[in-house]
Structure formats: structure tokens, C-alpha cells
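Colleague: Next up: the structures, one after another.
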Structure P
């Protein structure tokens, strides 16, 4: 199979899994709002293994935000936060611990503005930066770190 085709397939599979995991989080009320722990954000470590994860995560986030009823500003800026996180994760791929931080930082910086100015949720930007950042630490650093450990065992077969 051509490498371009493999890239597209990998991106599509990652996007689909991202959407599915976001729907699971949404069922528990954790996919959006001031306190959010998206299981799908654990996938933000995938750019460590393959560049196909960057568009996969971006498209997956767009679709997940669409199907969970997010408003357009959240769809755009939430997905951009994921895209930025994916790009910088890829750039830091040789540094396992540091590579989990870009999605945490991009979401903790961008999403509080979405919550306050787009959704009109009462609270300070600093408070939301902390709550969103903590949720991202759980998803990206803790769950994502465990995911990295699991994927390292199968890396040669998967990527």
C-alpha cells in the first residue's frame, strides 16, 4: 500500500477513535464545560509515533465538537488548540515527558477564553485555565503517558 494511503487511513482511524472516546466522555458529562476530562485527549500523544496523528486529532476534534453540540467558536478554537498541541507534541517526540505537555498548555490557554466569552460561563479565566489544565493533565499526561508505555511495546507493528 502506498505511504500516502497509509497516512490517510491512519489519520481517519485516529479521528474516528477520538470521536468515539469523546462520546464516552460526553456520556459522563466530562467532554465540555469548566471541568472536562476527555478520554480522547489521551490520543494527543500519538504524534510521538506518527505524523498522521496531527490531522487525525484535528479532524477528530472538529467532528467530536460537532456531534456533542459545541458552538462554532468552540469547534474552531477547541480544534485549533488540539492542532497546536499535536504539532508541538510531534516536535517534542524525542522527549517523552515534555511531549505530553503541548496539548495541556494549548487547551489551558485557549479554552478558558471560549468558556468565558463564547459560552458566557461565569468565572475567571485563571480559574478555567486551572480546571481545564488539570483535566488535560489527567487526560494527556497521565492517561497519555500510560498509552505511550503500552504503545512502545507494539510500536514496530503499528507504525
Structure Q
């Protein structure tokens, strides 16, 4: 058990996510997700979290494990073609994780997603929160357009709004 990490999460206020991603930022991100999804068959979901819930914290859950929980909880794992992607931002631990469902995972390497995560972390370290997410969406969209171009009926299965925790 990492006492310093637990303390950091306990003293960090929950409004931290909303401060870094204000309503106007979230609306721009929502519109970017909608535009992206019109160009491919992937389903993008963004989850932004301040401090971890106590249960996750005391279990010692990593950002990747928390992202996996939210992947299921937010319905990303239930898309028709298994083309869901979760972009998870853990603000207190300063980590980003991208999880892709089986359909995408078979065609896009984890190294591609890791590169996008690291670029987001660099943008975030510069205070460029909106830019970091928008650039990640753009790169993810390019990958999805190659492997899962839009065709025929391209329904929107997941909410496009970033989810704050």
C-alpha cells in the first residue's frame, strides 16, 4: 500500500477535473468525438477522473485497472462491432490509458495507443488540457479511419460527452 498515493488522492478535491476541463472544453471535445465517429465505425469514450474512489484507492488499483473497470461500466465493451475505445485520464496520478475493444485491438497495436497516451501527458504537463485530448482524438480517428472506415449505417452507440468522475 502506497501511503503517499493514498494521501494525495484523499486531499485532492473532486472538483479538480471540472477545473481543468470546463464546460466549454467538454463541449468542444464532445463535438470532436461526434465528428470523429462520423468518419469511422469506432466508438470513442472519454473518462476524466480526479481522485480515485476509496475502494479503488485502498485496493491499490492502477490507472490501467481503473480504466478497465470504466471500460465495462461505461458500455465501451458492448459495442456492436467490438470497436469501442476508452481514453482514460487520471488527473491525480497524472496518467493516461487507452483501452481498445477486441475488434480494434486485433488491428491496432498497443504501441500506437501508448504513443498517443505519452503525447497527451506531454500536453497536459504544459497545461494544454483541451489540446491534449483533441490531438489524441485526431490521432485515434486517423487510425480508425484506416482500419474501420465508415460505411452504410454508422449509428452512434455511446455518449459523445466526456464523463467526469
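Colleague: Identify which of structures P, Q gives the largest calculated value of mean count of other Cβ atoms within 10 Å over residues 8-15.
Modeller: The maximum falls on structure P.
Colleague: Could you figure out which one of P, Q the value 35 for relative contact order in percent (Cα under 8 Å, 6 or more apart) was computed from?
Modeller: Q
Colleague: If P(r) over Cα pairs in 5 Å bins from 0, in percent, for residues 88-143 alone is computed to be 4, 20, 31, 24, 13, 7, 1, which of P, Q is the source?
Modeller: Among P, Q, the structure yielding 4, 20, 31, 24, 13, 7, 1 for P(r) over Cα pairs in 5 Å bins from 0, in percent, for residues 88-143 alone is Q.
Colleague: helix-only ellipticity at 222 nm (-39500 (n - 2.57) for each DSSP H run of 4 or more, over all residues; to 500) computed as -15500: which structure among P, Q?
Modeller: Computed on structure Q.
Colleague: When distance in nm of label points 7 Å out along Cα→Cβ at positions 64 and 128 is computed for each of P, Q, which one produces 2.7? Walk me through the numbers before you get to the answer.
Modeller: Working: P: 1.9; Q: 2.7.
It traces back to Q.
Colleague: Now for a different question. Here Kirkwood radius over Cα pairs in Å, for residues 40-119 alone has been calculated and equals 12.9, so which of P, Q was it run on?
Modeller: The read-out comes from structure Q.
No value in this document is a laboratory result; all are computed from the given coordinates. Remember, it's a predicted structure, so these values are computed and weren't measured experimentally. Cβ atoms are built from the backbone, for glycine too; each structure is taken alone.
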